[in-house]
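Chemist: In the part that follows, the structures are each spelled out as structure tokens.
Quick note: the coordinates plus some simple rules give every number you see, no bench work behind them. What you are looking at is a predicted structure, and each value in this text was computed from that prediction instead of being measured. Cβ atoms are built from the backbone, for glycine too; each structure is taken alone.
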Structure 1
Amino acid sequence: MKILVVGNGGREHALAWKLLQSDEIERVFCVPGNGGTAAMERCENIPLTVDNFSGIKDAAKERGISLVIIGPEVPLAMGIADYLQQENLMVFGPSQAGTQLEASKSWAKGFMQDVGIPTARSAVFTDEEEKAAIAYVEKNGVPIVIKADGLAAGKGVTVATTREEAKNAIHDSFAGKFGLSGECIVIEECLTGEEASVLAITDGLTVRPLLPAQDHKAIGEGDSGPNTGGMGVYAPAPIVTPELMDRVQTEILEPAIARMRERGIDYRGVLYAGLMISPDGEAKVLEFNCRFGDPETQAILPLLETPLHELLLACAQQRLREMPPIRWKAGVSACVVMSAKGYPGDYEKGKAIAGLEKAAARGAIVFHAGTALKDRQLVTAGGRVLGVTALGEDFDRAFANAYAGIECIEFDGAYYRRDIGHRVRSAQ
């Protein structure tokens, strides 16, 4: 098989890396890929943008691609899966209608209320209703959560602990901080507990959860500072017990896919539930995503034993029910993100990266998120630069291995949190 992966982040590097572990995969092409995918054997980058649908279609047909896997949310929200399917290409990724679940938080809230999926109380406001939004905050008090309605690369959520912070978040969103994505906002109650991510694959009929993961969104240690796309993650997350996972599947994931089907929406891809687990073990949905998580994918896939292409092709061909149970390796996985100085704000690019071979020799799996090859030199090309993953029989060993890998890697301005996994590590 030849497979095409759309995207250029750590998630796409991890997907390509896992696919190439199978002898059944002749070659993987990445559009546009990054410095990490460019360096892998049997992997080739194609210099197209992710919104160049016709170019991607032509590239897939010219190369005899068996399956196209869509990584990022933006091309999914633009309808790339629909476009490629109409061109008789096999696609793993939900339709544009299904992707509304991530592309519009207000749509998702209405959907969850319709299905009866547990979630936070909320209200929706447009940029013409700024005074009404502020009045809602005054009435309900803080802490409270302000969310830009549309896609904002993981940075459109503010957990406001003061009324002033909430008002500023409302104003910033309506003033254009997130472009069109912020012209509508969702304000919701602030749920307490621990966040966890449950990613599932589905063919629109059957739902198969992957291992639960726990991400660290905040830039600062102690989970402080502004949100990012994710600074580190581990799997499987102990807080999602087998009993809770069963309930998530039967009370959240399966009802969501069933209602999609009832609405005539073709949903073949990842259904990703971002959950808040309360102290008494109840789960509520903070948000849904419609693609593999980043960096969750970098922690989950190294533990996967079932060939990835078999699962994704079964979803695309709507025969997931026929697949045997997903097989997983023993042990746990830890991933720590190295970012550029200034992220998630303004940051510099083009910094030379060194030490990746030494990190690999220490047992780390280094997934490239924001890198590029420039005159044969690997350089930084994004805010989140690398995801350094390691396995272990327990979390102490997995994180020790990941941080040992990080110590080998150098680039100007490199930043990483030293407390990733603090909930599951016995010593730091």
Structure 2
Amino acid sequence: MRGGVLVRDGAIVAIGAVTGSDLPTDCVVVDCNGDVVSPGLIDCRAFVGEPGAEHRETIASATAAAASGGVTTIIATSETHPAVDDPAVVDFLQRRARDTGRVRVLPVAALTRGRDGSELAEIGLLKAAGAIAFSDGARSIASARLMRRALTYARDFDALIMHHCEDIDLAAGGVMNEGEFASRLGLPGIPQEAESIVLARDMRLVALTGGRYHAAIVSCRQSLDIIAAAKQDGLRVTCGTTINHLTLNENDIGGYRTFLRLSPPLRSEDERLALVEAVASGLIDVVVSDHNPQDVETKRLPFAESEPGAIGLETLLSAGLRLVHAEAIDLPDLLARMTIGPAKLLGLPQGRLAVGAPADLIRFDPEEPYVVDRDKLHSRCRNTPFEDARMEGRVKTTVVAGRIVHSAEVRSHDAVA
């Protein structure tokens, strides 16, 4: 649909045929020249570094990367030092985001104290302080008893649990997908069952407690079958996957490329195609960057000794557009998994083009080509799996609450209409 978006006081006030007579005399007009205008992306899983890991990322650098990539809301993981298990840490993150951030930053609180998986955090107090959801990040809750208690308490506060599904024993020592390719590289593998066994257990516990549950990352067909059955049974269950698992597979590891050591690991091409189909059908609710900066000391190592993780805030949209150009998914469906899908999951007002919604918007040309240059990325670390990759879909303008926070054409303090 061709048209315009009129913004006033940080909110959308008109959409569609916006004429000159509708515009206030002092407004700033941005001619998009046929580019796509969509809601800003909401990234449900990103590491922001503060507090405690500022050498890897800061809220300032993470939000600069987000703005460059069209992400207007970051859902920050609880993997900080100290962990986000105290209302004071939630308050710290909110204040730092307000003072140094370019985009919205909403904190996820730890599900257990210290993220150690032994004692529940104060879910009620943390939610009252502003925590958007509860998760121990990349640590899985091994105890079924503790997970049952977590789901029960979270249900009473209508809180969402976002769980990283991984059987610690099955995954122990593994560094990539278990299979022929891992054997050829001489690397220990992680079977799909390490993910699906925990997910199947959790679905039984959701049925038992009636809690709200989000599988943070699913990476294989086994998990998709479990989620599909749970949704069919009417359970309050959602799931996400990463842009890396949608656009890359285990073969891309090639010559032991440590930037592609991820958790969960990249799977086979057949599994990747199953994930793409699940995004297109709506079975997968959200697509995330899983932005996880790692410095040189933890990545420039032998593959099996390196830390898992890759940055992705700046390439989330462009990598997703690879699927659109390959006709594997329609552009509206891709954007829905990155905007309205996360917004509905977390009960947020943004993520939609609607009168009265927050004016969080992005402008991009889905066909404009560019090459990913690691030296020009805004993140403090450079561990991108798309280094030197040819991409399409550079973000030209990012707007948060009616203010331009990323643009080569308009000063950042201007308003937009």
Structure 3
Amino acid sequence: MTTEEQTVNSTPDDDTPIGRVGFGLFEPATRANPYPVYHRLREQAPIYHSPAGIHIFSRYADAAAILCDPRFGYSEPRAPLGRALLTEHDRTGLLRDDHGKSVSSFLTRNPPDHNRLRRFVAPSFTPRAVARLAPRITAITDALLDTALASREVDLVESFAYALPFTVICELLDIPAADHTMVQHWSHTMARGLDPEFLVPPQRVEQRVRAVLETAAYFHELSAQRRAHPGSDLLSELATIEDNGDALTAPELLSTCLLLLVAGHESTASLIASGVLALLDHPDQLARLRAEPGLAAAAVEEVLRYDPPPQLVFRATLTDLTIGESFLPAGTMAMVLLGAANRDPAEFPDPDRLDLTRATQRHLAFSQGIHFCLGAPLARLQATIALRRLLERTTTVALNGQPRWKPNVALRGLEALPITLR
């Protein structure tokens, strides 16, 4: 990890939660384009001790090192509002272990729990396993494009970018079609509550908690049906799998289902929509991809670098350690700005330019280390097929209104992308 550290005036701009983070990082005005703020932060204070007590890292070298460093991991949240509400409302105990403690997914577990839980899911998301889904993903993509092209003027987020990965994850879990609208509502609510709790109004945290519990109750009933009558779907597999006498407990199964549902499509939807917008903002690259459809996979990697859906992750120091001249006792919170790291000129020359020939997978959009995104092969495949088929089946893709960004900070994405298709 690099050792240089710059200091800046860390007086908060105001006494709101955003102000206490400082540097204007999460001001509403910056959310449509946070990258100028990231550049300023990286140049002036690459290791920033925010007034909120969080250490913020914006350089690629620091970010990559933290993500791979076993001395960083997960701990109890600093502001356990969501956990307290979860315990208060979870009267059924569906998401609590035998000791009454809330059970989280492997995404926020440290070894050895992380390794144990992840191994149950990993075989379904290997590149080879995912590749078998390509014909079905292509068929769904073409069906959605049939409808969109018939309309000609569409919101590409709702009609295509979101609909594709949502349909895919529902089919993987074999969620009945009659339940899709209800499950989609829960997923949206949970995704909107993924921001750091100090940035989320208590009302939204409570809405997220209720959505978590309602979704858990739904999967509890559905998994019971699959145990009694297993099919070939992923939920049936997880509900019945056993590995050397070990199996997922009921709360572990439900927390895994929640993770697969939200992570399985929300970020991929953002990737597809952001990719289309990035190409529209760079007509030369759009023209090149039309002329060379074989560049679709490289285009996805460049979009992941240029405008990644996950903009930040948190880690906690699991032991006392020193970074530069700063002593970080165990339990210190670190915020790793993936979006800033992906545009670090020390790692990516001319980082603000979309270049489909950059051909790099060194970006941090899927994290690194043991928490590297399990669903990365599926996200890559869906986005590659989506971009390729969109351009193969159209002669015109053009904006017909202003894109609208979600207010989310941690999971960046478009809320609406009005498009004309021909």
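Chemist: A value of 48, 47, 35 was derived for Cα extents along the principal axes in Å, for residues 172-371 alone; which structure in 1, 2, 3 was it taken from? Could you put the intermediate results ahead of the total?
Modeler: On the way: 1: 48, 47, 35; 2: 55, 48, 32; 3: 55, 52, 42.
Label of the originating structure: 1.
Chemist: I've got another one for you. Between 1, 2, 3, which one scores greatest on FRET efficiency 1/(1 + (r/R0)^6) of positions 204 and 252 (r between Cβ atoms, R0 = 30 Å, to 0.05)?
Modeler: Values: 1: 1.00; 2: 0.30; 3: 0.70.
If we compare FRET efficiency 1/(1 + (r/R0)^6) of positions 204 and 252 (r between Cβ atoms, R0 = 30 Å, to 0.05) over 1, 2, 3, the biggest value is for 1.
Chemist: Ranked by relative contact order in percent (Cα under 8 Å, 6 or more apart), which of 1, 2, 3 sits at the highest value? List each step's numbers first, then the result.
Modeler: Working: 1: 16; 2: 21; 3: 24.
Once relative contact order in percent (Cα under 8 Å, 6 or more apart) is worked out for each structure, 3 has the highest.
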